[in-house]
1. Which one of I, II has distance in nm of label points 7 Å out along Cα→Cβ at positions 13 and 245, as calculated from the coordinates, equal to 2.3?
2. The value 4.7 for distance in nm of label points 7 Å out along Cα→Cβ at positions 213 and 317 was derived from one model only; which of I, II is it?
3. For FRET efficiency 1/(1 + (r/R0)^6) of positions 21 and 277 (r between Cβ atoms, R0 = 41 Å, to 0.05), the calculated result is 0.65, so let me know which of I, II that is.
4. From which structure (I, II) was distance in nm of label points 7 Å out along Cα→Cβ at positions 141 and 333 calculated, if the value obtained is 4.0?
Structure I
Amino acid sequence: MDSKAYWVGFNFVKGIGAVRMRALLDAFDGDLQAAWEAPISRFHSLGLSERIVENIVRVRSQINLEQIWNRMQTEGIQVLTWDDEVYPRMLKEIDQPPPVLYQRGEVIPEDEAAVAIVGTRRVSAYGRGVTEELAAFLARNRITVVSGLARGVDAIAHRAALQAGGRTLAVLGSGLDRVYPPENQNLGADIARSGALLSDYPLGTAPESTNFPPRNRIISGLSLAVVVIEAGSTSGALITASFAADQNRDVLAVPGNITSPNSKGTNMLIQNGARPYLKPEDLLEVLNLEQVNTRRIAREILPADATETQLIKVIAESTLSVDEISFLSGLPVEVVSATLAMMELKGLVRNAGSMSYMAIRDEAAEYYAGDHGQ
């Protein structure tokens, strides 16, 4: 059985979140199978409360990890953990990212250029129009739309992105086998084909109200910015905006009629410092998303050459200085520096500081394995 199954096992245990999962990994040298099979006394020695120890014992006796793992494989559900290189980089950078992320569909490196669109379930005609315009604009500019698959603004944003030929990610407050609301099941299937459904809740988890505020931090964590379309004064969209601010993401809000209940939350955000969203181009200015398109265009019009291919092989597994890359490749320093600058423009390598470079592995592997390779 895959070692990730034991991550899933502990994900079923209430009280085991990011902090305690890290403690288990440290205590058992990264071996969660050993932790799963450990005696009760060992958990007590780690300082876990009696309630959490009881939860571990109960879950271990009630679930069959192998059956659960096989079911996920059958249903096309992937499990991502902190140890995976494909775990979304933006999300991994937030405070206490979810240890386990369930995925139906695919998250690709280009999804790092993402904007969350959130808002009320009782959207007005005004809110619908703004949502559709923004989501379509982002999709046409190859910016991924992130939302929560809820009724109203969320569903409208997902659909508009798909209709414009773009990518979209939906974060659920339930297990991936419990798509909620039920009327969005077909939409969820469409999203999985042109993006991904994501959740940090294990299979079988019902869409309980307490699940949604925590999932909102994943929505903002996956995004460069959050745009709140319409929101009442107690809307869950305001929770997403709060998480975004804590995560150093930009928050934009759509101004609305001061007499409309749907605009109380967005107008309050603007009053408290959020940037007013007035037109789609505002996002390009705020986030410098033009740089994203610049990289894509550079890849399309500037073909890879033998030198790039040689350098990517040298730095594929390590972060190296320009001098080290020059030595290992046998190329002059000036040639290495110029080539790395071009590769950075394409978004294939990253300057790690002190004149050292590292490959952006998924991007580079896909680029050089395709028609661009020499």
Structure II
Amino acid sequence: MDNRGYWIAFNRVPGVGPIRLSALIEVCGDIRSAWRASIQQLQAARFDRRTCELFLEARRTLDPERELQRVLQAGVAVLTWEDPAYPELLKQVESAPPVLYVRGQILGQDEWSVAVVGTRHASSYGREVARVLGSELAKAGATVVSGLALGVDTVAHRAALEASGRTIAVLGSGVDQIYPPQNRGLAQAVAEQGAVVSEYGIGTRPDANNFPPRNRIISGLSRCVIVVEAGQRSGALITARFAAEQGREVFAVPGNILSPGSVGCNGLIQQGATPLLSVTDVLEQLKLSRLAEQQSLRQEVAVDPSEAALLAQLTQEPIHIDELVRATALPAGQLSALLTLLELKGLVRQCAPMSYVKR
């Protein structure tokens, strides 16, 4: 059976989050064995008594294969930790969700993502800034990530779509339970031109407790987070905090010191966030200005036999350049030049000093 069913089944067990599931897989060896774990293995993974009881009850009532079919029949894709298509940036986050439910498609080019977030009660200034950012980032080739909320999020998504760019919406509900309902049409457009994603299973209704955790996914998918406008208690500030913890750059748009909607952004700047004065600040600092060059090169098919031979040796597992030299019988200088070219094309990534993986 497809392993995804086991991942989905675990995702439905209350109390079993990324940390506990990771510990159980380490004890058992793989996701299938984890689903069949003994009491001793559960205890070795530090499951407390209540979590053990919930898991054993779930195992009695859930059929992993049926769970997978239910999701696929709803037209929803599933990405898990063991899927090569799982977003690389998000996978680096300590609390990355074991399962992502996706409507639409996450592509390799989405690794160049920027989150644009802010208050639901955006001023005319905030809305205009969000529109300019969403549009200009999309035109530069970046994917705009946000949360589909009213206000800044909605404007940023729409601006990216209108610029014929890609955008990803991260929900605090199942991908079949769009919230707010006013944005159902927008969600459909996002799915057609990007992706609507969630860590919550299909059928999960929006709940206030779901939204703060989903913000770690918004920042985790992104190379940086831009807070456009935020009050003192805005959820956008939670996204900024997650971004800082994840080592992501945080930008904040300066605002009127007399406006309650700018208190959050101005406070972020006071705490060390980078003031955003134009979209160029983001493009330059994150070297996103290279996107056009990279995407142009990516359109060229690697027809050179040496390139093809090198790509055939690369997988998702890191391999050192010395091993590549032995495997391809290419001179080290030529191999290094080929790797540089394939990096520019976006087909290869250096994941550690002198070690490479295929994108």
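1. Numbers: I: 3.6; II: 2.3.
Going label by label, the one that fits is II.
2. Numbers: I: 4.7; II: 3.3.
This value belongs to structure I.
3. On the way: I: 0.65; II: 0.45.
Going through each structure in turn, the value belongs to I.
4. Details: I: 4.0; II: 2.9.
It traces back to I.
A short reminder: the numbers here are calculations on the coordinates, not readings from a lab. None of these values were measured; they are calculated from a predicted model. Cβ atoms are built from the backbone, for glycine too; each structure is taken alone.
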